[in-house]
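Listed next: structures, encoded as structure tokens.
FYI, it's all coordinate maths here, none of it is from the lab. Please read these numbers as outputs of a predicted model, since none were measured by experiment. Cβ atoms are built from the backbone, for glycine too; each structure is taken alone.
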Structure P
Amino acid sequence: MRQLIILLIFLLTGIYNLNSQTFKFSDPTIVSLITCEPGDALYAKFGHTAIRIKDAKGMDIVFNYGIFDFRTEQFYWKFMRGHTDYMLGVYPTTNFLQEYRERKSSVWEQELDLTQSEKSRLIELLNINYMPQNRMYRYNFIYDNCANRPYEIISKSLNGVVVGEMNLDDETYRTLINNYLEFNPWAKMGINLLFGVDADRNISSPVASVFLPEKLKDFIQSSKIISLNNGLQERKIVKSIKMIVEGRSKSDLKMSSWIVHPFTISFVWLIVGVILMLYKKNLDAISNKVFDSILFLVTGLLGVVIFFFMFFSEHPLTGNNLNILWLNPMNIMLALMLWKRSPRKFFFFYNVIYLLMIMLYLVVTLLLTHSTITDFVPLLVLLFLRVLWREERLLHILFIPTEKGLRFR
């Protein structure tokens, strides 16, 4: 998950030519899996993976599937659509490691116990991947990224199959990703808003978790290569493991201040909304109109973002998003209509449907998926209370009691 600067460093070295299609190594060669621990920047929060190859003549390079160019035309629009192209880059290991020293992220090297034929096959596959027509690929955070690709190419090079176990403790994609965002609550909140119910599926296979570099490291460390050459044979895939860059401890990471935490801000918003309900009981009071306009506008805009990722983005895990039930794009229209008296009947019936949608969201997420976003609970409660309060006021304004029941005024 490198930015363009790494590619520029590589080009400036002049040691290896990007137009070259093949790399030749002298025997013996050492093949290693490199795992870089997470950094502070959001793009580095999940760590990184690369393949390192050293030979007897001193060639020492890494194959890195995490190169992208943010200067690509309409890069951010393509990123939102899930149309981001990454590429395989090759450059000296010293340049690769320098970035992580500066970032103060630890880097681990696992030397792989491969036969000579397996090493040759791996190098052949890497050279094929590095051909100009092959080095670009469509990036997918879950299914095709800088960790999936090294695992896939190593697996294809083996004279056997990789068998390993890893205790995932009923982990889901959501919980695995959230573990990396504990110190970045705003990013955690945003990603969880965009995730749909697919993110709450249990990860049944350890291989499904290797989209995260550290999970790949753990899986490879515990795995064996099982082959049927001259009978059933097995061997550990990792010959040795060592830390080649010592970074700061994870305990040194600091949580952002609770004052600017999403939960704190949404809780303050809840308190303000309740106070207005208690002391400004007039539905048409300016303070109520301003507050609810902001509330509906914010939730509506969030709903637009969710709607976009659900239907116009190819990012994994963003479909079937239940958050659309309470973060409704139509709230934008309500924010504007609050300043007019004529659509009150529309408001009344819309609120009935909206309250049912919020309750449906709570029932499904609390009882079935257990994926309610804790940081947004105060905002969800606020929205429910304000809509319910408005509905009660509209009931008195729009209806009069008769012997046959309520009727519109």
Structure Q
Amino acid sequence: MDFEYTPKVQELQARVQRFMTDHVIPADAEWQRIAEAGGYPLAVVEPLKERAKAEGLWNMFLPGLHDDEPGTRLTNLEYAPLAEIMGRIPWASEVFNCNAPDTGNMEALHIFATPEQRRDWLMPLMNGKIRSCVAMTEPDTSSSDPTNLQTRIRREGDSYVINGRKWFITGAAHPNASVFLVMGLAEERMDNAAHDRHSIVLVPFNTPGVTIVRNIPIMGHHSPDGHCEILFRDVRVPATNLLGQEGAAFALMQARLGPGRIHHCMRTIGQCELALELMCDRAMERMTFGKHLSDYANIQDWIAESRIEIDQARLLVLRAAWAMDKYGNKAARTDVSAIKVMAGRLQTRVLDRAIQVFGAGGLTPDFPLAYLWTWGRALRFIDGPDEVHLRTVARTELKKRKDAKRT
């Protein structure tokens, strides 16, 4: 395993960093102003998307791009350090059409879409013309075990009828949001094994019976593109809106979640790098009792521990990306679970230290630290809670020992 970035990746890193420095960072204050006023900053984002597309910094997350699909074909290992750069500004990934949940939804559509679904949904997503959501988590059941999901999908002639309630549906408040990937219990498959009972259907936003109940704050922070609660009441869509096969939702979801988790983890590392830089700057500027904060041994320890932990995390993520490229998403499942646990914990630790160095100012919106801490805490639920991923890692280790004892 050689994780030295190739000349191709180093050149892309320089281009993405230059784009961030020249265009995204100067636009951040205006983005924040519009978002805080309750709008979505399309006027900021859309021109930057066109510029990024023109510069060839587009759809860099998808290794299997076809010749007729716009974007830069990169492996997971090549894309990982670029996601880290984008992650320093939480909204920046959309500028490059590399934002969640669209990346995962494009992955799923890329593999499973029919020609008509590809025309209607995948290509507009790949061109950055629309946004999408995945409607999976439910308020009335423990969604960490998706076999518990209770939203019903019933076949009626040439249609599917959907009834259920979903929440924490990322992107549902975005003005360009156009389609849900809704996961639910296929009534015709109720007698199947637990992992063969659920289907995914594509539900356009303007379908009668779809109601956005509320945009749920995350630890007091409103996301302008939303983490919404959605009600589906007798929502009827054509049977041709089935994605993949009936009862095959779990296989489809695994196809989209593995790469998406790597993207989240690399963006987290970028945010931790930003927090460490801010912590160092603050420690060198602020004085207490006649000394700079950076002169105190405990502050130096926090800086050193953060540096070590960030570098450890980056190497673990790169190994997972390498394993996905070499052996496939399924074979890298344990590696992906490991980095998913590591990333949220890393972010809350590093951000906690940075906030402490900033003092009370670190709790305010004057600095990005409080928001980034909350996102790190949320990441311990997003794409599966820590406990589920820890169980995956533990089962792999236990199986290794059982297999070793048999030989």
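When Rg and Dmax of the Cα atoms in Å, for residues 153-216 alone is computed across structures P, Q, the figure 13.1, 40 traces back to Q. Among candidates P, Q, the computation of log10 I(q)/I(0) by the Debye sum over Cα atoms at q = 0.06, 0.07, 0.09 Å⁻¹ that gave -0.35, -0.46, -0.67 used structure P.
Say we calculate distance in nm of label points 7 Å out along Cα→Cβ at positions 129 and 393 for every structure; which of P, Q gives the highest result? Write down the numbers at each step before the final one.
Details: P: 6.0; Q: 4.3.
With respect to distance in nm of label points 7 Å out along Cα→Cβ at positions 129 and 393, the highest-scoring structure among P, Q is P.
Looking across P, Q, the calculation of helix-only ellipticity at 222 nm (-39500 (n - 2.57) for each DSSP H run of 4 or more, over all residues; to 500) that yields -13500 traces back to P. Using the calculated result 1.00 for FRET efficiency 1/(1 + (r/R0)^6) of positions 145 and 337 (r between Cβ atoms, R0 = 30 Å, to 0.05), pick out the matching structure from P, Q. Comparing all candidates, it corresponds to Q.
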